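Following this line, the structures themselves.
Just so it is clear, none of the values below were taken in a lab; they were calculated from the coordinates. Here the structure is a predicted model, which is why all the values come from computation and not from measurement.
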Structure P
């Protein structure tokens with residue numbers, strides 16, 4: 001059961017607001033006498049007689065013990081000693097119906113502050129009832145449809161430009177609108193793709209506020225409606241077929257499909273887009289709309305867009321096509337799901353890396369990075385251009401770094417010329433940890449093959465040994481450890497910083513730190529000697545790589561104190577490499 005409380009003046013049509021809709025008196029009567037809901041008159045008590053519903057005296061009368069508190073004696077004038085205020089009346093009504101589903105007050109006064117009650121002005125209540133928002137079973141509730149539109153979810157009879165603007169802000173993500181308005185005295189209803197406050201009217205205070213409307217039918221022109229001529233504006237969900245129903249030409253069909261893709265991409269037929277793109281009429285604008293529609297569809301249905309790849313490849317060959325960024329974005333989205341689908345296009349994609357247009361360069365780089373993740377051999381020739389993107393600090397830098405990092409997994413030698421650029425990325429603390437992480441991973445693989453190329457940046461990379469990002473720290477110590485293979489003298493000054501990482505609660509950090517110090521210990525045993533007790537403890541580490549590195553270090557250090565534990569490892573360790581290296585360390589100590 002619902003509880004309704006109605007004011008009379010400027011609320012019910014017996015005394016309506018001069019410029020707004022009012023609640024029909026018949027609605028109030030019907031609610032009171034033909035439904036199970038409770039209905040009360042809380043304003044001008046004439047409504048109690050007009051609608052034959054309980055008024056304030058009746059409400060207080062049902063609180064027998066509180067009559068004197070709220071009403072008192074009737075005076076000679078016909079008035080009572082006192083009368084509860086509007087908000088007090090609502091509280092008394094609510095007490096009578098503690099189990100009601102909802103409490104609704106319709107009043108020209110703002111009563112939104114009354115706890116438990118939902119307030120409507122009459123001009124808000126009427127459309128809410130019609131749209132089924134109050135209760136779907138009320139006889140006046142209907143599904144709003146216009147030109148085949150689906151039921152509305154919200155609506156407004158705007159009192160002024162401010163209320164209309166607020167409504168539009170609240171429903172900025174609406175997929176469509178239905179507008180009913182007066183045009184030279186004739187009521188018209190149109191289905192619109194978008195509506196917005198008219199910019200000219202907003203910039204000129206003297207101009208009457210108006211609504212700019214873009215019809216859903218692609219062949220119709222935009223139109224403007226003065227706010228005071230709008231009878232009802234509703235949010236609707238148009239049927240997919242309506243987006244192209246008014247399209248008499250391929251160009252108009254492309255506009256409709258683009259609009260449909262922006263709102264309901266799952267409803268777009270890929271074949272319709274491909275047919276448009278396969279035409280030879282040279283209509284670039286038509287292609288743009290079709291390609292932008294395809295881009296939106298690919299975001300939610302990438303696999304379904306795979307048949308578009310051949311056409312996209314053909315269009316990419318036209319280096320001047322204005323929608324190349326959309327083509328590349330579509331290919332990248334398809335590739336995110338299936339890199340192999342776009343890998344054969346590598347030769348078509350790499351030239352786009354040189355584009356002066358930011359969006360094209362960025363999307364092309366993302367495509368190359370997607371391919372590099374699974375098929376680095378297909379994009380290894382892109383290394384010079386990817387390096388240039390990093391050097392230019394271009395918008396596509398994150399994707400260029402990622403692509404190079406992936407290529408180094410199989411072709412570290414090919415990325416060697418990019419080593420300095422990757423080093424610059426590592427040292428740039430204005431970049432995100434993820435970007436720097438990819439750079440350290442990529443450069444680390446190159447340094448693993450060519451340790452000397454990172455000698456000049458060891459001092460800077462060492463600052464990352466205290467990085468909060470665990471992976472960034474791990475990659476940094478791994479890179480430094482690779483440098484130490486040949487240039488332990490460059491790493492030796494950081495023995496103390498590295499030794500602090502030997503006991504951290506992270507396996508890879510311990511592996512990399514113990515490996516780096518074992519190489520330093522070979523050439524500078526005195527610098528590492530104070531870490532001997534820690535290396536002895538590491539002989540019991542859970543990870544065999546850490547135990548093996550500890551054996552290397554203790555052998556180079558000729559650590560007599562480690563003899564007993566090393567013997568245990570040489571004879572009883574479960575890992576063959578650890579047993580071999582422990583035996584070697586014992587030979588070094590005893591030798």
Structure Q
């Protein structure tokens with residue numbers, strides 16, 4: 001492995017120690033599969049089909065593909081570029097990376113959102129991961145063979161998740177959902193403790209190919225269903241694919257549906273969710289790359305792999321299968337949970353060889369969820385290691401305690417899944433939007449198009465068109481702000497689905513938002529201490545390794561030369577570039 005070049009722009013020289021080698025990705029395919037793993041998750045196989053079904057199939061695909069081309073691919077390039085830019089200057093966390101890009105005292109505090117978003121999402125995402133594991137078990141044991149009436153599956157889901165009553169899963173013995181949650185929690189933190197190469201990369205090298213094989217087997221079965229019931233010849237696979245791809249509405253008013261700001265926001269949010277853009281994940285993963293690694297092609301490859309899994313696999317498995325057995329009436333308006341955990345088990349029961357196919361499907365969901373969960377934990381781990389000068393064992397323990405509290409908050413306040421739904425909206429949609437907007441402005445207007453695109457092109461085997469820089473500076477921020485303003489207006493005036501009104505009237509929603517604020521304050525305090533640590537090292541003041549107390553003042557080492565424990569990264573003294 002090559003070392004970071006100590007003569008990189010903005011790095012200071014030091015006679016005390018040469019830079020120590022940091023943890024790196026083991027291979028190019030490893031980092032591509034790891035980024036794919038962060039992106040390919042429940043968002044691909046459940047959230048995307050659920051969103052498409054909620055907005056009448058093909059109609060949703062219009063803003064989805066516009067968002068992919070205008071926002072998703074360019075923003076992913078920007079995050080890869082900023083991540084490696086900061087990594088070359090000694091940082092693996094967004095607060096430090098933002099500080100290298102923008103030499104302003106406020107810059108590291110942009111990391112509050114970057115830290116809060118993935119950690120909060122993990123708190124409820126691991127619960128969904130547990131659902132997938134449990135449902136795979138229920139499918140293989142036959143516990144989900146409940147007949148053809150959807151009401152039985154709705155009741156099963158309500159009981160399993162505790163959606164009927166707060167605290168339901170905490171009383172009357174240990175529930176299957178809590179057992180599955182404990183298994184997922186232990187697995188995730190075991191893998192994250194093993195580190196970048198031995199944990200995340202190794203898991204994704206095996207899990208992602210296995211996931212795709214499982215998905216292809218399920219897809220092959222769905223596409224060969226034909227017309228299962230001769231009495232309803234219109235319910236066939238071809239019409240199911242048409243429902244997914246052909247823009248249509250119940251009242252025939254396609255153009256009026258295109259002015260639905262909520263649909264555009266959800267489509268854009270889906271792009272962010274499925275590509276891991278706006279999570280603070282890619283920027284962390286990219287910081288572990290070497291100076292001349294090809295980030296342009298790696299980004300495009302991971303995006304292409306994700307879109308294949310989302311559209312060609314996830315969408316073409318779930319929507320046609322549900323359409324064939326239930327028709328458009330059984331698909332229209334179904335959200336993520338309804339389609340994934342109530343409709344699909346019913347479909348698998350009605351499908352020939354459905355028990356095997358259903359088991360494979362929920363198992364691949366579980367693999368996808370684990371890979372995504374690991375990516376949500378790594379940014380906070382990287383930050384605590386480099387900013388607070390603590391080792392991996394301590395940082396994993398701290399993060400484990402915080403996320404465990406948050407997950408049990410979600411499990412306890414389970415009635416109507418209110419805590420989960422509130423976190424998903426205010427962090428999983430609203431927070432991602434805010435973070436993505438901040439990052440695209442940081443790339444286009446602070447780092448500068450010349451420096452940013454230069455970083456992207458270094459070591460690249462493909463030529464990124466120059467207009468991508470113009471899009472990142474002008475088009476992407478404008479697109480985000482306009483859609484966001486339209487959505488805010490529609491949210492504040494909506495009679496149903498109004499999260500602002502829910503927040504004003506529902507106590508659990510208020511407590512959930514309060515909990516999110518507490519986590520944000522916690523990270524604010526940690527960032528403040530990290531900034532103090534970085535400033536002390538820049539001034540060459542007395543600084544010692546927290547483990548062995550060796551004086552490391554002024555050194556450029558990323559690890560203690562004596563004991564190998566992580567040291568707070570040293571910021572570059574470069575200033576923001578011009579466009």
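Listing for the model above:
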{"quantity": "Comparison of P, Q by Cα Rg over 2.2 N^0.38 Å - largest value held by", "calculated": "P"}
{"quantity": "Test item: relative contact order in percent (Cα under 8 Å, 6 or more apart) calculated as 5, pick one of P, Q", "calculated": "P"}
{"quantity": "Of the structures P, Q, the one that -19500 was derived from, the read-out being helix-only ellipticity at 222 nm (-39500 (n - 2.57) for each DSSP H run of 4 or more, over all residues; to 500)", "calculated": "Q"}
